[in-house]
1. Can you tell which of I, II yields 24, 20, 16 when semi-axes √(5λ) of the Cα gyration tensor in Å is derived from it?
2. Once FRET efficiency 1/(1 + (r/R0)^6) of positions 13 and 69 (r between Cβ atoms, R0 = 25 Å, to 0.05) is calculated for all of I, II, which comes out largest?
3. Supply the structure label, taken from I, II, corresponding to FRET efficiency 1/(1 + (r/R0)^6) of positions 21 and 53 (r between Cβ atoms, R0 = 25 Å, to 0.05) with the calculated value 0.55.
4. Could you figure out which one of I, II the value 36 for relative contact order in percent (Cα under 8 Å, 6 or more apart) was computed from?
5. If helix-only ellipticity at 222 nm (-39500 (n - 2.57) for each DSSP H run of 4 or more, over all residues; to 500) computes to -12000, which of I, II did it come from?
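Just so it is clear, none of the values below were taken in a lab; they were calculated from the coordinates. None of the values given here were measured: they were computed from a predicted structure. Cβ atoms are built from the backbone, for glycine too; each structure is taken alone.
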Structure I
């Protein structure tokens with residue numbers, strides 16, 4: 001795991017975004033998880049991506065760096081202040097403002113307004129209690145062959161501990177199981193960072 005984290009080198013822009021997130025008490029995707037996001041965006045030649053949880057732009061920069069040069073990242077967060085920082089980070093990372101669509105609001109209020117079947121990748125880095133609803137929305141938003149990625153699939157290491165019965169862990173367990181058992185998804189858990197649940201829509 002340490003090698004995977006060290007292998008995914010971050011430049012000054014990502015280091016700055018990560019430092020700002022830390023100051024605000026926000027958890028960002030780790031470098032290894034970020035590199036997986038970039039890889040998946042690049043492998044799918046992603047042009048339209050939805051990110052739930054903008055933060056200070058760490059995961060957004062990783063995603064944008066994997067996307068097509070004409071790709072647009074739609075990123076949603078309830079915190080306008082965090083998005084203000086992310087907007088600056090995206091500029092510092094040399095992305096034109098036309099490459100991002102930054103929407104302030106609750107994901108579950110915003111997602112119903114997005115178009116069906118046109119997105120290449122949906123990345124969920126939200127409250128664990130919203131994982132299930134976000135995964136359900138992703139099924140509608142993604143084109144066939146599109147990818148869902150959920151951050152935090154290991155539930156802080158509690159995922160396989162039967163004694164862990166807190167709401168977050170139970171919700172994550174339920175989401176991971178539902179995606180695995182659904183005929184619409186081809187899933188895998190990738191043990192990078194906090195754990196990524198990834199699934200391709202059939």
Structure II
């Protein structure tokens with residue numbers, strides 16, 4: 001398990017760093033981060049997660065994977081946050097859904113894409129605490145997404161790691177490539193909304 005996780009971290013480090021430096025995310029843990037930028041971020045994430053999670057759910061049953069992604073579905077959190085902020089989501093990026101479908105065509109690619117989405121919840125609690133101070137965003141109001149799984153976040157991450165460890169890894173390159181491409185989708189979606 002550690003070997004594939006270390007490879008995933010190593011092979012996606014550049015894309016992951018680029019994501020953290022994106023204008024819509026940069027400064028999110030600081031006091032100057034604006035509510036307008038937060039709304040743009042949520043709208044971008046809504047579209048990105050809609051595209052990726054739709055394919056993950058479809059492919060999970062197609063690949064007969066013994067992993068309940070439905071219980072981890074994050075799109076409703078984004079819907080709730082945008083509703084709280086009275087800013088309905090939009091679907092504006094014309095090719096994001098099609099590109100996602102082409103990235104996740106094997107069980108290994110599914111694992112790589114899931115790595116990005118599940119890993120994103122780990123730093124979310126730090127962001128959640130900062131948003132409470134700077135924007136008065138809470139897990140109960142407009143902060144559902146960044147609250148992630150709440151106190152169960154570590155537990156859910158370990159469950160994903162264990163699933164990854166149990167899955168027969170045939171093509172490590174496929175897993176890491178899909179994770180890199182998924183980070184690329186995030187950057188592309190954020191770029192679109194930052195214009």
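1. I
2. Between I, II, the highest calculated value is found for I.
3. II
4. II
5. Clearly, the read-out refers to I.
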